[in-house]
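The numbers here are math on the coordinates, done by the rules we state, and not lab data. Treat the numbers as computed from the prediction; the structure is a model and nothing was measured. Cβ atoms are built from the backbone, for glycine too; each structure is taken alone.
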Structure 1
Amino acid sequence: MELGTDVTPTELRIALDMCINGANRNILEAALTNPQHMGMGTTLVVGLFRSDRLLLAHVGDSRCYRLRDGALQQITRDHSWLQEQIDAGLLTPQQAQNSEYGNLVTRALGVETSVQIEFNEFPVEPQDLYILCSDGLTDMIGDGDLAALATAPAPLTEKAARMIQLANAMGGRDNISVVLVQAAGEKHRHIKPSLVSRLLRSH
């Protein structure tokens, strides 16, 4: 999502927090009131582009990668048991890749009445490519293959389709969500200046 410059970073975070916690409550309510949905939950990654800045919010192990000058970097940190073991020095990233506990997340939407959201802000440079995706993609495709697909000379829609096709070819054990966003290298247009302010005034 791209926003104008009339709102402050703090207002953006407040508005995004309200939206995500609202979604969390709706998921939790559906899980509690419908036995068919018991145990339902989800992870999340959201990016808000504002001028030459990116505000990221994420919960769980949905990720955002940035491709800059040919180098791919994961710029979110998984909220998972395995990541905690890596941070504590108990596992190496290579050992974690082969662990049977890869799907154990420590944060998710729809589990508790409120959710802890991690926010991070990054500068955006011309021609940056951002990949926002679920673990259905990254559980199947390593960083090397992901970088190769991201740098291939193809439209964004085709790159995303190729990523999904490869993940399915590798086993496709989970739902696969992928969004690609490329910085155009020009000033961002001003969109709906009252969008966030209306949201904040309504609560």
Structure 2
Amino acid sequence: MRAVEERLRLISGLRSMERLDTAFRDELIEAEKRAEEEGALGGLMPLTNEGFWRTMEREEQYALVLDSTSSVLKLTSNLLQLKDEKGNLVGEWLPTHRAEELREDEKAQFISDDFVLYRDIPFGGETKVVLPEVEFPFLYGTEGVANATSASPSGLADEIIRSRQNLMVPGLLSHLVGFDIVLGSDAEMRPAGRVLPRRRI
């Protein structure tokens, strides 16, 4: 894990990191289950944290605490989405550069400075809030590492992570990273997921 931690320490805006042991991992899983049961927006909309569950399928996980200057946030294009029952993307949070690109698009209806609804996508049934899987290029090329991915935890899990690090202050947020371990000639990092046996949750 030394090579992984050396890479993670290079991330701008990193305040802390912690490798998940079994107890910590189980605590976060229970928090995410509870968050999904409670739903988003005070229970008004269903919530699914797709990225969290993909990250938990990996063999290893790290919890990061980041500030607003972090390159993780600057490179991320999708942290929160709205999807209908058919899986259509009907709205999403946008980073600054993508928001500017869509500002003049007639198909995009901005309901805040950084959240857009897509007028050309018909709603197909109940809409849910989705926290998607987030690409994590910071570990690409790390020897012995494959299938790196990441996700934003729910508010409940975020509080657990930051409280463990004594970082319950405004302006910080947590992020989860997951990856598989490969050995020998098969130890090659791929941007896209490789087909490896998945861990049961």
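Determine which structure produced the value 2.6 for distance in nm of label points 7 Å out along Cα→Cβ at positions 52 and 76, calculated from the coordinates; the candidates are 1, 2.
1
With helix-only ellipticity at 222 nm (-39500 (n - 2.57) for each DSSP H run of 4 or more, over all residues; to 500) coming out at -10500, pick the structure among 1, 2 it was computed from.
Structure 1 accounts for this read-out.
From which structure (1, 2) was Kirkwood radius over Cα pairs in Å calculated, if the value obtained is 17.9?
2
Kindly point out which one of 1, 2 the value 26, 15, 8 was derived from, the read-out being semi-axes √(5λ) of the Cα gyration tensor in Å, for residues 36-83 alone.
Derived from the structure labelled 1.
So percent of Cα pairs over 14 Å apart, for residues 116-171 alone, computed for just one structure, reads 74; which one of 1, 2 is that?
Traced to structure 2.
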